[in-house]
Structure P
Amino acid sequence: MNIVIFGAGGRVGRQAVAEARRRGHRVTAVVRDPAGHGKLDDVRVAGGDVTDAASIAHAAAGHDAAISAAVNLSVPPHEFFTASSRALTAGLAKAGVHRLVVAGLASILPGASGAPLMDEPGYPNEYRSFYLGHAAGLDELRTSGLDWAYVAPAGDFDHDGTSTGRYQVADHGDPASRITHADFAIALLDEIESPRHHSTTVSVREA
């Protein structure tokens, strides 16, 4: 497949690029500033703005599917995530790309109680504006005509752990759950390659 990956310079994005290349896919790695990034696993690196539909359409032209792991902490979260979801919806449609997988956040998905994890008692909420921004972006996806999947770690990332090469789909969010970026990337690519056509949210944890 030809896969375009937005936010390819971040931790999740780089691992998604590496996993896609490992599987033999052709990859365009899109970052805000190509000059600020080193070589990304022998893939084409392109500049692009994930909040601009025309930029997305240009980067995505000729591709079969897209992954977005883009984050911009210099912009208010609600503004960034809603703008990026709208731009992805419009830009990918213009490019004829209908499959999108988004790297998400556990906090906004259901916990054991059925309520969003961020609303469960004792959940840390010092970054609640970031959580709510993600939630607003997901709401935008839900109104799009794309075939999308929103994939989130069931808890958080294990920044120092060793990849197992496996993951499990979790029944619900769990603050104690951890997954490495490399194993999370496997889940992202499995969703890209899935023969199912659906719009859904998925929580994943280490196997």
Structure Q
Amino acid sequence: MESDKLMIKRFVVGPLQTNCYLVYGSASSEGILIDPGAPDPEINAYICDKGIDVVYILNTHGHADHIMGDVSFGFPVLIHELDEACLRDLKRNLSYVAGGGSEQEVRAEMLLVGGEKIKLGSLELEIIHTPGHTPGGISVRHKDVLFSGDTLFFEGVGRTDLPGGDHDTLIKSIKEKLFVLPDETKVFPGHGPETTVGHEKRFNPFM
């Protein structure tokens, strides 16, 4: 049998240009959709064309620009327990910042706390709780690949001036949970271009 490799397809969605990642196994074709911030027919077409079996939507946090496609895609949702209320509460998910939103009825399939291992065929994704941008912010790791949500960006970090944000907590999350990873770890953030842990340790002005 062909060795299963992690495949990554990025889509940029919504008015805040959110990075939505379709992550799947090359052999198993099981996948997850990370941060579908808006409905997007291109994503649906890609899933159908490649025959990907999407088993979960994974929200790295509960802000509207990362969750507002959850309903339209309809796959089971995973989110950290501290951000779960954002799935239905427009005030909590800050829809006004993301260009508006509408009431939705989303119930999480599973609430995360950090430390879980999500299986995609023979592949395994690790959930890392990285609060600071929001209380329930998470990052997702597979070997030398990290999806950092709005915790860590290319030469930047997530904003902490919104309700639930805390700058000291964010910096602590980055230093103690992300910067301990190998320098060559590729970082795929919630907005903007990809980077590496090593680059951010050297050049991120917030560190």
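Points to keep in mind about this one:
- For mean count of other Cβ atoms within 10 Å over residues 175-182 computed as 14.5, the structure of P, Q it came from: Q
- Computed over structures P, Q, relative contact order in percent (Cα under 8 Å, 6 or more apart) reaches its largest value in P.
- Source structure (of P, Q) for helix-only ellipticity at 222 nm (-39500 (n - 2.57) for each DSSP H run of 4 or more, over all residues; to 500), computed value -10500: P
- Origin of the value 2.2, where distance in nm of label points 7 Å out along Cα→Cβ at positions 55 and 79 was derived from one of P, Q: Q
- Among candidates P, Q, the computation of Rg and Dmax of the Cα atoms in Å that gave 15.9, 47 used structure P.
- Identity of the structure behind 15.3 (criterion: Kirkwood radius over Cα pairs in Å, for residues 31-150 alone, calculated), options P, Q: P
We did not get these values from a lab; they are worked out from the coordinates using the rules stated. As the structure is a computational prediction, the values presented were derived from the model and not from experiment. Cβ atoms are built from the backbone, for glycine too; each structure is taken alone.
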